[in-house]
Structure 1
């Protein structure tokens, strides 16, 4: 394979970059656009990546704080992944999954099942996280139809959740502004409270808050009827909702209620799987639960190829095989299900994770969390929280009321702009900044990241004071 040539700053800042900006404004519709700029917008142009760093169109080198979108787990520009992609494409670039199969998908399913908790032993591959969650929900519907329970279809979700952008998966979302102008299958979804200890009622202990969440769940099942509820879908850590780490024991208690009421527990590990919390899957290793299904994507290929999937319990499949409807068809599939290139890349990515990256993540994560926590010294910061190599800095107008800066909803973007100038890309979420760097990050690079973030927040405080928006 030919050597990969460095991209120079001059090349990045040349006519090609400017052409891309103009072409985007004329032809490219960006994801999550506002109506006032839809189809006429160009965003920050990124042209190169190396390890934990990316390079923008001006040639500025930035720490990739969000790891792309929670996904560049083994870092940018891993030649071994690029080589596998090339080799597999030259051997078999595609096969139809309707009536043929390929070897990489079978091997990957076996290896993924080997890391999954409990009896999760079979894998259905999709194109990403949204289609993985959609598949899990459609399987729940099929499962209950075959078992003669067509009324058992309601889905329990939570405030602060993010589960995707397809119609059914997006209907589960509970983040602010996600659904303001979008339709959804609201008749199928029942929303519960976010398990966010920072936003618990004033004066309530975490233990009492946990009890209240569990009681709410139990009461909802009783009120709606277990015979009508097909599944609960929950992220072990609510990622795009602001890295909400649930109280200890909460997920285990919810799992018990689901099992007692024959409600399928779907653990959405699109973000937390493949190393983000130091293990291939977090459900069992970190939170001590054995779900009925696990959805995954993102880190399964470290973002090098679109791939996702659902891991299914052997019990569920055996119940289908024993049913009185052996000819019932699960009429669901995707053109790129079990894509040979994606599965080959995922196999090599799993090799890299198993060889050293998972252990490194477990070793460096406590330092990452401790260094981020020092940012709570800044008066604009209400809380720093996280787990593994994912963290969130939540800014508030004052710590007593925990007002999320309603006077300036773009405080996260302000911080990101300053950090970009200083050499760091962050993920701004209204009044929050989310960090989930590549898992190969070192202690020294963590120091750099936190130092820049501290300065970016400090500059934002100065801006808000100068503008009279915040007195802090």
Structure 2
């Protein structure tokens, strides 16, 4: 099959391109900019475009499928040519659904935790040698790529993102998958550029529940009141399985999960991750893994990339980075680290990087988000605000929004780096939370002396 990707460099797009290439399909693609690690990974398989930019001449009548990435615009010349030729054009979730029509589709949704839960399930299945197709949004240790497609596997495990599918398909991605088994981990307002009100955002999850196949299964976090209400209201003929946070203890910076066989040490920590673990357990049990086998496997799960990832440690200092950027994620991550290391100074550094987080009207959602930290720092780039065509934010607005006494705000990456370099890290934990990179700072290099 000849397949062309418009905007091949995206995280999910390039993983799908690699998966189809490995499957034996003829894959080509274009993009106006491709960054690491996508660039090297595409280049290694001979899929990196020779030149950056769009070229309508690449679109020919023999292409059997065009996969359109969200990064492309609706007036993209390659897209216009494909439409002119009447080619079959898919968003990537559409393409995934077409591939998986005959499979049991397991979709993990939620404003937070979906990547971790999907990764936990995949880790357990891989540990026990259970082959499934999958699509996950973050890199996982032991996996070459995070999309895997076959003809023969019975299950496909999908991370269900609520963001839009493509420039020509404005449905949330997770509306397209029609799950047989679904999970909702929690709901907290996000993507305000697309969902302007909280009610509109919640409606997307209501629709997701309605897309579950009749007789299907919904696993849901009963500790989230919005999720619990949606599930209670749902009239869909499905089986509803609630989960919550299991019992656990913390000893000397190590988390132990209470199991029928006694306390079990974990590599991950935090109440939110323990809740994620319980959700993953229900999913695994409905995919044929019993409780005992789940516990055997989950003890070695170290987390998905950038999800409370330890980047440096010595006898007196630990450095973590985390993808957290929305208010609910920031609160959960900060509290988890403080609970894990109650006797250490917690320095929490948050970069505001997304459209939502840099929107002055949304800032108040961050009230109290950094309260668990002993020292709280916010970094944002004025250039990012300009690029997103948003109003400038003052330090006074930032302090008022977070309602955090002593909050430090940096808008220059060199000044922020200088602040970090002069920190006394004795008996400390430093937590960096961002979906960006603090204006180009390499955290691994910055803390190379912390061994």
Structure 3
């Protein structure tokens, strides 16, 4: 029996505020550069995420064309401050209304000319042709002129004396990094803009890492195992023996054992959660804010003899992905009634009580809502979808959820607080404030410098080739 079908409430319908119907329409004829400009327009002008709009254009193309589309869109998002700066130098006045999409098309042309191996002729001519594909025939001359002037004036070689533009970050995020990591801003920005590695987690419930690497070897797929001697891994009492990093990015579904659920895609930093939670036989476990389910699955794989695992998330649509992942990995069958999925707003005491009743837990993983600033290299749109004002609201939400979920922890139980953020107010400052006000909470150090005044472990993007992540482990007296 599928646990989600038995226990999960109907997914909620999540909408987007301030979106007009036209913002959702993809009415122009299929054209790769026009489609890339459309995606950028949706993200930057309508506030949509790449995960929402990229599939719409992927459906119009296939194979290598989709790989090219993703590279163009993500590349433009990484280099956006420079592209916008160059555009302002050349465009006499901003375009408005339906013509605004052409600005994104011009920036796509800049990106091709500077950051790709596309021939100059193709970068210009195909980008101009995309203007016609978008129905903006009258602006073809404008696109052509801007791209030609960009080349003629050699703007790409001119120094830009604006710090946040130099490192490719929005001004608010650059200011935050200067405040929290004044000596590491350039290094962090470089890692944020880097292409992320592809990490796998071998499904221990279906076989050993040795057996799976034999399958990779048989197909000539290159990989690396974890080096536990690299900081910050050497600070932790963990052994990520099921983690493998692929040398070359590839189609995940084409890897051996995908359909059989022999592995999952999960960054090494995220794989530390199950190790640090350290679930014991007979434990009741709560995975709070569980979607898309990577950590949920890993907890099950790390302790087959747990008593129960309740995975909750406020987004019913994202919880569907947890269900799908459990099915592919075989955990829905292996764990049966031990595994329960619930659509729950963890900030609401009323909803928690209604769904979870009076159940208490030995182990809780709180993967708290956050700015996701630690995973920008995987989702370049995050830096442009987030605003400085969002952080204060997120910190307030974290505080509420932490207080509510703490009441669900048994005396003597462990709560592992986690975020994929690198901002201190979401991480160590949040936990320090909680420890200072919660009398029955104490810190279980993860390393020798882990103190109540400066709690937890902050992983910065690129450390041991991991995403940015934060962990703090708390004990209830």
When 1, 2, 3 are compared on relative contact order in percent (Cα under 8 Å, 6 or more apart), the highest value belongs to 1
Calculated from one of 1, 2, 3, distance in nm of label points 7 Å out along Cα→Cβ at positions 91 and 395 reads 5.0, and the structure in question is 1
Note: P(r) over Cα pairs in 5 Å bins from 0, in percent, for residues 43-82 alone at 6, 25, 33, 23, 11, 2, derived from one of structures 1, 2, 3, originates from structure 1
With distance in nm of label points 7 Å out along Cα→Cβ at positions 75 and 115 computed for every candidate in 1, 2, 3, 1.9 is reproduced by structure 1
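Read the figures in this text as sums done on the coordinates, not as results from a lab. What you are looking at is a predicted structure, and each value in this text was computed from that prediction instead of being measured. Cβ atoms are built from the backbone, for glycine too; each structure is taken alone.
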